[in-house]
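Next up, some structures in structure tokens.
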Structure P
Amino acid sequence: MPFDGSVINSVVYELNQKILNGKIDKIHQPEKDELIFAIRGNRENIKLLISASPSYPRLHLTKESKSNPQTPPTFCMLLRKHLIGGRIVSINQPDFERIVEITVECLDEMGYSTSKVIIIEIMGRHSNIIFVDKESNKIIDSIKRVSFEISSVREVLPGRQYNYPPAGGEGDAVKLNPLDTSLEDLVKSIELMQDSSKTDKFLMKTYNGISPVAAKEICGYAGIEFDSDITRLSDGSRASLYQALLDFTSRLKEHQYKANIVFEDKKPKDFFCFDLEMYSHLDKRYLDSISDAVEDFYSAKDSKDRIRQKYSDIQKILGNRLDRCYKKLEILNDELSKAHEAETYKLYGDLIMSNLYQIDKGTDKVKLLNYYSENGEYVEIPMDSQLSATSNAQKYYKKYNKAKSAMVSIEKQLQENNEEIQYLEAQANNLEKCTEELEINEIRQELAEQGYIKKKKEGKGKSKAAAPSKPMHFISSTGFEMFVGKNNVQNDLLTIKLASPNDLWLHTKDIPGSHVIIKTAGKPVDDETLAEAANLAAYYSKAKDSTKVPVDYTPRRNVRKPNGAKPGMVIYESNKTVYIDPNEEDIKTLNKLQ
């Protein structure tokens, strides 16, 4: 669902209930295109998230906590200078556009009252957050500066007059506000159509803030197929379409909101600010507010995309190294297969030496009885006609010895190559589990220490070392603490340092994944907790999308780290195995601590 005019209408209503007249206490910019305002209003502390992400632009109240850069970006510092201590005096949506204007009354440098406006334009990849002086209507700055070199339609730069984005392409008519329109407006817009158009497309092109989903819903209200030709509708159908538009917008005018997320095959498909008839056949989860719905629907996707962008370079390096290892594995297995011919060379030598008396010199092949075979078949042996039988036998013995030596070397290389594949696959899986930039940096540092990437040059003076990242912490349904490592730093910390000898250790069998610890506190672990911990181990592994995933478990005292082993690598014994179908929904029901 695009963040359309209807959703924005419900968000603005909620913001007016929650933060109007609130005081801005703090401003943070955790991402280059995202702001979080801490606001004191209605005797509670509230956080407002504003994102101009090209993929997931949005505006809503949030409960999420995000880490911030050590040095605040320039735009963040500018907003702090002007807005900290300011009071929010109005929040509105002009003409049902995908735009929100938040007006803040604050003091200027001379101590005089002044008004500033934060304008949030939610328009896909063109989304922006623009800071404007209300009196002069001039842009102070924006989170994304847009020059004429970037856009010939509208410049967004400090000192320029603020103008609303154009309604459409060049020559397009100005769109209508669906909250304030008439049947005459609709009929006139249809008659102005020069070409045939699908009814849903007509609604999107004619009215502000109407998304594809909203347009189809309105067509459904009217009993009109959404892909029917708008220019061929009868007067009665046109009247029905207008009445359907009124029915749709009346729910917004009367604030009949019912925030929900729509699920298809147990996966989030869409969300909206009230029930949509077009999704009546699908499962829905209702939430207390539109902000909750938006946060649940977008936040995980947005966070995952941003994290992936930050580790894309590492992922590429790991992918390239793994490709090389897989190719090497293929070559080594081929060489090992050839090296297994060593026993054949020894057999040839032995048979020749056993039959010296009947082999004529100068022959190029000989057929001899294989005394070592139970079937007693004859073996044809190629011979060098220039050599004696004894010399041919010695030649085969040399080939045998060379092949045996090669086999030892190849098997050693195979072991090293397989260990490297295991390590690299584990690191690729660790990247997928990262939720914080600190966790990515720990993986980056480890790979640099292992020689996979170049170490960053340190600047002058010693920088303060960052505190290590923390493993995930859950409470089982029967009260046991469970910890899950997301990278090798956390895995080693959990298993080697934090776990007690009688704690239970879990890991997927022969599959890259997280170390999981159940803190037993000297008590026996019940089957329910064991199943929940095994589900965590299976879900946070490379096999998260598989079924019947084997998970080994054993007391921590049976786990040890060999000398010289890579980070995260351990060996264990005396384990038992359970088989688990990884289930994300079951994990969501667990109590997760920060």
Structure Q
Amino acid sequence: MLGGRRIVSLCISRLHNSENCRFIALLNKLLNDNNCSLLIYNITSDIYWDESVVSAETAVFDLINYEISDVVIIMDEKIKSHRISNNIIKLAHNTDVPVITVDGTYEGCISVDFDYAAGFEKIVRHVIEHHKPKHPHFIAGIKGNPFSDEREEIFMKVASENGIKVTSDMISYGNFWAKPAITAAEKLVSSGSIPDAVICANDITAINVCNVFKQHGIRIPEDTIVTGFDGLDEIYYSKPQITSGKCSSSELAKTVFSAVMDVFSGTVSENGYRIEPELIINQSCGCPTDPRNYTSFQDFNDRFFNYQDVYRVLSHIVDRIQSSEHIAYAACTLYSDVSKDICCVIDKKCIDNTRDHFSERDIPSDSNDMFMFFDADRYPLWQENFNRREIIPDLEKHICSGYPLIFNTIDYLNIPLGYVCFKYKRCDLTTYSMIPQIVSAIGRGIGGFMNMQYQKHLVSRIENMYRFDQLTGLYTRLSFNKEYENLLAAADPRPLTVILADLDGLKSINDTYGHSAGDNAIRTVAQALHDNCPPEALCVRFGGDEMLAVIPGDHDAGKIRDSIHATLEEYNKTSGNKYTVDASVGTFVTNTSADTDFETLVKNADKSMYVEKTTKKASH
């Protein structure tokens, strides 16, 4: 419970499907009228075909907050993954949250089921007992699939009861999908003996069978009857419109709502809840269309043109996100009509541009450390670290709005990056149909941005390797020359102070203590030179143990030299090394209008340095 309202967490796939949208609209209204709020955890694609591959989209179910959920609803047949359903059920039961499963039976859960067998039998009996075909044919789904096998048995039972002997050539398989359905239909045509009725296991099969038959001049329903099952909107756009069976979204919403209320009141039915699909009579069986079942073409028209408009806007947004220089600029591109009702939260790792996340595949984590990428309710842009347990900012306020919050995973290359929350103030098909496009666009945009930022990081590292000496961090000779040329070209004549530091006794340190000690001595002198020169100095390692600084402007060369010696003396007192790090330092002052090529600078500074080195040797 949150904000004085009970929380219903619903797990679903393909919310943008028309029947799902209608189901959500009515369920939300019923719940809202009874002081309940709906949180929807949605995936946009079908994960049925290969459960061995873990889809990044399913990470959205990890977002469910069982501490505030009063009941969890799993649309099992929509999600089509027993692994995912079982995991959600386990987590819910661990926190004593009741679970309602729709079209799926699990131990310890309240079940709401469509009686698909009874619904399909209505179609088969209508065809065989009302239209009385002599040679019916059944195109099943996938052999071994329980839904397909059940419908095959119903076909055989009803045919047998009506004196039709079913033989193996009267059954073929369309795998519930377009291509195999087309293959099955073509095989019927090539056999030369077209059945007088083709009963299909689902609507997708029926639509494609009709298309194949029409291409071969076979008339429907004059030459053969064709029926489907599911009640998809597409059956009304087919010519002829297809007879089918419909699992009513409104009846489902009412039944699920009743189950939820029974959970809250403690009066749950021990036998679960069962809904019988409706028979949809259309032209493909030879009957007139029932106008009560007609779906307006306007819905399809609105979605089609809306899709084009949204696609154009989102393509532009993706390009701008990927090419942004900074994470804030990337987020600002989402201020648009298309994304005005969203909140986008990403894993904190996503803003680290020093890692190749997609090669290392290191984004997924159980951490609650997230980053608020974009919230349409906040303007100007608000970005900061965010705890995933809070789900979205102002969660309680949005829960009390009366509209469902819809969550989807943001992913790129099948790696979850975070999640997006849709805060739509309406439950309709045109609005929900944008969800897959928006989720995909944000994933591509952020993933592309992360890749671009990492590429820029690599380029920067390569440039630094080229510009700076790896041991000392000073300019390399080549990069110094470029910077020095810019210095000479950028200003009116002005003084230049040159400081040259030459490490004393490098060979002795290397021979006695090893080359790692020698490297340390070189690095120490370079650091002393760099730290005691002003920030505008150009410091370069131009030889093995020789470092040079060129300082524009008027400076006290002697003071800089003395401070370098003082720094090295202090280092030797505290380093604990058995060797002493010292350097001979030469200075030279000139100006930018003089003959100031690099070799001249080194030559004149070297004279001064040699005097100091000679003096040191003499004193020892």
Structure R
Amino acid sequence: MVADQNQQRQYFIRLFFALAAAVLILRALHLQVLDSSYQTKADATAIDEQVIYPARGTVYDRNGKILVYNNPTYDLMVTYNQVDPEMDKKAFCELLNITEKYFDETLNKNWRDPRYSKSVPFPFLTKISARDFARFQERLYQFPGFRPVLRHARGYPHKNAAHLLGYIREVNREEVDNSSGEYVPGDYIGTGGLELNYEPQLRGKKGTSLVLKDNLGREIESYSGGKFDKKPESGKDIHTTIDLELQAYGEELMQNKIGSIVALDPATGEVLAMVSTPAYDPNVLAIDRDRGKAYNELLQNPNNPLFDRSIMAQYPPGSLFKPIVALIGLQTGAITPDKAVSCGGAYYYNGMRLTGCHGHPHCYSVETGIQYSCNAYFVTVFREIIDGKNNFYNPQKGLDTFNHYLHQFGLYQQLGIDLPREKRGFYPTSRFYDDYFNRQQEGQKWNSLWIRSLGIGQGELLLTNLQMANAAAIIGNRGFYYTPHLAKELDGGKMPVPEKFTVKRKVDINKEYFDLVANGMEKVVLAGTARSAYVPGVSVCGKTGTAENPHGKDHSIFFAFAPKDNPRIAIAVYVENAGFGGTFAAPIASLMIEKLINRKIDDSRKWLEQRIMEANLMDATP
């Protein structure tokens, strides 16, 4: 009985193991014979992390017009050991518009070089336009081993604002090394303009896709069904302060001229237009295979179209500086509003004719001194500021006080606009003159008479055109400004504009003195040196200037704000080698003012617009 039970137990045990073995055999048969997926995965020897590039942020003008958009472009990657040696090489090259020599030289690397591997993809051809790639894509299946990677170049629907927008290019080795892993070779980076200044916001964040690859480098499938893939994050859009219509109009007025226009909204510091000429079409520096040639041509152009004269050129302000001298003289008590100065065609000292002037009526007040732009008047005012009551033999104190106010106007410093490479300009300090005159003769002293040219905006004084426009904004605002800037809104308002652009910066000069100077500047346009800046129905307050040019014809300068009260625009125009300020700079500014305020040019002034647009001053360049 017991023996029968043992036999039965052994029978069930054997049956259990037999069934288990059968199940295992059937499972193995399914995995190894019937289902090839696991065999395929078993051949996979690596997980390849492929980069997915984000779209850069779009750039708009203040009215929502697109200034910069993304233009799809493609890089063609190749894995050497997957290329079919029997492929139709001739057809392949024709589709991509390359030579067979390029094909052979690019495909065959030095495989002893550790940078290359026959089983690792490397760039075969970059910067393929979407149009060219579309033609190639239809036959891509015929060329195993080649894989496209979508990139985002830049496109420009308008030919304007190249200096403001900047461009993108491939990163260099130094940028890669200093990026803490943010960039790798082949990545794009903003260069110049807004593209550089707002690179962290515009570039977005790269995504990744994990792909299983076999030991020959062939893609098998997404790793873990894409569970660990990371989607790219597009860059943030930027709405700028630029008025595209006004910007384009300014560029038309400045064609065939060398110089700059800067137009600001005094109430906010927003840049309405910023023109630098000669300029270039931003499309010529878009990412494509012709970009290198185009860049070299711009680089070799003797007129330097890559140079942004709005913020990088440093000019003597000439007579534009006189309203500032008047303001400082009034605030320091060096002069009174009814200060009168005689002018016999020059500034005289002890009977010697030292600084020339033009013929004009008698200047019996600060307002008329500005109206007639009298050199004798402002040399006198400047000297009284520097000398004070007892400073003739100690001018350092007076000059330091003078410079204290200049600094409040934003001079001899970067204003902080959101563009790279802004210059700071220059005003000479007492230490500068101490060192300078001591080098001429040890122990040499100086006085206000020796530096009198500063009073009329000459000598060592240098300003950028942006600083000049900002000075006009300060006078228009009666004593304050906001840092000029180009970013109006980031990411649809989700990201704040930098705080420094919202801080009111004040000048410690009484409002009543600004009112006097504004009155004088209005008279300049109504019955002074800038009648050509008159705009029907608009109260324009301006000041002409003519900066001496030792190398050729003088430079034409003008700054203004309008209307007189609660101004909507402050503007500075600098036209090199154009002569008197009233000849070109003033009418250009008046046309810009009229275009902004009225959105059109009155028929009675069409002749002026035509004269400016047709004028070619490039031949006047030395």
Label whose coordinates, when distance in nm of label points 7 Å out along Cα→Cβ at positions 59 and 443 is calculated, return 3.5 (choices P, Q, R): P
task: Taking 21.1, 69 as the value of Rg and Dmax of the Cα atoms in Å, for residues 235-562 alone derived from one of the structures shown (P, Q, R), identify that structure.
output: R
Cα Rg over 2.2 N^0.38 Å, for residues 435-554 alone - structure with the largest value, from P, Q, R: Q
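Identify the structure, out of P, Q, R, from whose coordinates Rg and Dmax of the Cα atoms in Å was calculated to give 35.2, 150.
R
A short reminder: the numbers here are calculations on the coordinates, not readings from a lab. Predicted, not measured: the structure shown is a model, and the values here were computed from it. Cβ atoms are built from the backbone, for glycine too; each structure is taken alone.
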